[in-house]
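Got some structures for you, see below.
None of the figures in this text is laboratory data; all of them are computed from the coordinates on show. Given the structure is predicted, the values throughout are model-derived calculations rather than measurements. Cβ atoms are built from the backbone, for glycine too; each structure is taken alone.
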Structure 1
């Protein structure tokens, strides 16, 4: 049964920002908390999909001034964030789903005003709803609940597409079908955590598997 809504993670799924973000995060974690750069980068990627402040709680739970470190990261990433654009692959996937009358929704743990500003720059891509992070409202259960109420959709008629293992965990915990966007993690990484998971190399491949 085809989904009635496809929900896209943002960073690393719709926009190729994760490598740059990982470099910035590794630098912040290394300087502030003393982790080796390689380990800091690996830890950032392993916990990606969470807000950076929550990632720090997992990576350096006893570290000092975690709020200050999170603020430094959020400020440093802005230039790279707005240097990116949506690819033709994203445009083909989103507009192709819309042509099939499938809702297309953004679900991001990036701040709401940043995601809104990014999406507004490309009016040719037709998202039905854009959800970012704000106080007590994050990617995962909060967003799925909001989508359920807004459109009257059952969880099994949604599909969440994300590039991180945490994205898959959130979907499974909430009873939402999941497709892995390969790139940040490989097919074997997802298979080890979610045996039999569907995965795509490009978002336009969704048009073939749905």
Structure 2
């Protein structure tokens, strides 16, 4: 990262004072300097992703969070720093947060991505987010399997692909992935599994 310069404490403090609006945060975070991840995290920049707001008519409004895109973009260059931020998001219902966790985790070293397991397990009942790209879910699983994190990789693959019975719903077995993505993405997982197999 020789082309990047680490910010000083004064620069971080100045930035935090100025990042007072959505537009300013989005513009600033386009800077794409991975050496800012940890200082911004230490300053609290990623501590409060906005939660969905439910209107009086029952509609759900969810603000885009530019910090999520920045973290995802920095995952390859500063994986450990990004993972340190992502592991704090267990309580978040923000679908942008859930989306970027898997997108980022797919591009980290597998041993770093495996640190995200407690967050993913905390979302098991509420789902992985309606904005999450199914291809990112599979890429995350493949990253784990190919990177030697076999136990977690297999459990996550089973979560995505293993059919279950949804009581009260007749017809096809239920999986985390919809039918199109199931058939489209299963070959990638099969290649990553090699001689292993999905649990029966």
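Observations on the structure shown:
- Structure responsible for 30, 21, 18, with Cα extents along the principal axes in Å, for residues 16-71 alone calculated and labels 1, 2 on offer: 1
- For FRET efficiency 1/(1 + (r/R0)^6) of positions 80 and 136 (r between Cβ atoms, R0 = 25 Å, to 0.05) computed as 0.35, the structure of 1, 2 it came from: 1
- Identity of the structure behind 6.4 (criterion: mean projected area of the Cα convex hull in nm², for residues 24-119 alone, calculated), options 1, 2: 2
- Entry that produces 33, 22, 12 once semi-axes √(5λ) of the Cα gyration tensor in Å is calculated, selected from 1, 2: 2
- Source structure (of 1, 2) for relative contact order in percent (Cα under 8 Å, 6 or more apart), computed value 14: 2
- For 5.2 (distance in nm of label points 7 Å out along Cα→Cβ at positions 8 and 56, calculated) the corresponding structure among 1, 2: 2
- Structure from which 23, 13, 11 was derived, semi-axes √(5λ) of the Cα gyration tensor in Å, for residues 112-175 alone, options 1, 2: 2
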